[in-house]
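Following are the structures in question.
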Structure 1
Amino acid sequence: MTVHPTRGVLFVHSAAAALLPHIESALSNILGMSVSLQWTAQPAQPGTWRAEYSWSGDAGTAAAIASAMRGWERLRFEVTEDMTANTEGERFSYTPTLGIFRAVVGVHGDIMIPEDKLKSSVVRAALGETTLMNEIDKMLGKPWDDELESFRYAGEGAPVKWLHQVV
């Protein structure tokens with residue numbers, strides 16, 4: 001098996017207190033070392049916690065982290081993975097209401113949309129099942145970005161844009 005070392009960042013935007021040890025345990029198991037995160041209160045959702053963690057590992061580590069944490073209620077996170085000479089970068093976003101989003105990220109940080117995905121979106125829009133703009137927004141992760149935005153910038157002293165309803 002060829003190993004492609006890479007790195008990335010896990011952003012836990014909000015997690016219930018009961019999940020904190022489970023998140024650290026999952027990261028420890030995936031990374032093969034003890035992980036202890038620096039938790040701070042998340043003002044965008046009182047009673048929840050946030051943390052960031054820069055990790056190093058083999059290509060595919062971001063997918064392993066996202067797979068381990070997806071489906072947990074009262075958790076919002078993003079995990080990124082840098083590209084290597086042999087692998088594309090990736091970005092995963094998760095919210096309880098939207099589920100998981102995965103994107104391939106190119107060398108300049110752009111989301112790369114596979115040709116077949118784009119073609120099927122055009123067909124669905126042509127059939128009147130959706131609009132092309134709605135499909136493009138989903139392929140770019142806009143619904144996840146919209147929901148996570150208030151959690152990303154709700155750190156100490158940062159202005160908070162409160163999220164009242166997500167449609």
Structure 2
Amino acid sequence: MICDKIKLRAPEPEDLDLLYKWENDTGIWQISNTISPFSKYTLRKYIENSHRNIFETGQLRFMIDQRSSGKTIGTIDIFDFDPFHQRAGIGILIADKSERRQGYAEMALRCLINYCFDHLKLHQLYCNITSDNHASIKLFEKIGFKEAGIKQDWIRIKKGYINEIMYQLINQG
């Protein structure tokens with residue numbers, strides 16, 4: 001899928017080292033709800049099985065590439081796919097801080113939303129964002145996601161707990 005300055009594509013074996021680096025970056029574990037590292041073996045198996053249908057696995061990952069350079073700058077995921085209720089969760093990572101705030105995340109999200117609503121025929125998408133992640137809150141609200149609820153003291157951090165906000169986007173089409 002191509003959306004202006006970025007392209008979404010399936011993971012390839014060549015992405016293994018990059019995924020290994022990103023998945024094991026403890027600085028983003030709070031956002032991804034990860035508590036232990038991933039092995040290269042596990043990630044290799046994930047990539048090998050990434051061709052499987054979302055209806056089988058309940059999830060789908062796309063790599064985000066810059067169109068101009070071909071550089072892979074992040075991932076965007078569909079998870080908790082529920083074809084009966086026609087909904088799914090989404091998450092996004094622009095890995096390098098220097099690549100953030102340049103419009104890539106917005107383009108990737110808009111592209112993924114179109115895919116979910118037009119091709120998967122979903123009725124709604126949701127995401128969970130920690131209350132201190134102001135950039136993500138601003139991004140998802142800009143695209144049209146609405147706050148659906150707050151999970152109090154949901155995520156444990158070094159200094160205690162932080163709230164997590166659930167956002168939803170309902171397909172009006």
Structure 3
Amino acid sequence: MGKNKGLVLLHTGNGKGKSTAAFGQALRAAGQGLKVCIVQFIKAQSQTGEGKAFQALADRVEFHVKGSGFTWQQKDKEALVRVAREAFAFAREKIMSGAFDMVVLDELTYLVKYGMVSEEDVLDLIRCRPPGLHLVITGRDAGAKLIEAADLVSEVRLIKHPYDAGIMAQKGIEY
């Protein structure tokens with residue numbers, strides 16, 4: 001005990017709050033002086049509440065939006081796969097650079113679910129990351145191998161959501 005080890009933290013499940021948990025972890029790390037990089041894989045806009053908030057911490061947190069929008073809204077699937085693979089390569093560069101203490105891969109599991117990046121590529125990245133690097137991964141439908149590779153797995157379970165009552169996404173809550 002006592003020796004710090006880079007951990008893999010996985011937030012999965014159908015409930016709301018996976019990304020929020022990861023951003024809270026990033027905030028905690030930045031508050032402790034750790035250098036953090038956040039890569040968002042699905043969202044296509046940087047003017048979300050979290051994007052704006054992390055701008056104030058730019059000396060400790062890099063925030064990158066690398067997605068092309070929500071997958072179910074895309075018509076050009078080839079372009080979607082290309083953008084996803086480029087984003088994953090970008091994230092790999094950030095992870096392997098040695099410049100960060102923590103990297104958040106927000107909504108990474110969707111890339112695996114939709115076959116844009118193989119689960120084996122993700123597992124390889126986990127295995128070969130710098131030993132002290134904390135890796136935070138979010139998204140629904142995490143596979144059994146990813147769950148096994150993680151040090152901490154939290155499942156966020158949906159019980160009730162305002163969308164089911166016809167209430168649309170709201171500023172400060174969903175974005």
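Rule-based calculations on the coordinates, nothing more; no lab input. Note that the structure is predicted; figures quoted are calculated from it, not measured. Cβ atoms are built from the backbone, for glycine too; each structure is taken alone.
Computed quantities for the displayed model
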quantity	calculated
Which of 1, 2, 3 leads on relative contact order in percent (Cα under 8 Å, 6 or more apart), largest value	3
Label whose coordinates, when FRET efficiency 1/(1 + (r/R0)^6) of positions 51 and 115 (r between Cβ atoms, R0 = 30 Å, to 0.05) is calculated, return 0.20 (choices 1, 2, 3)	1
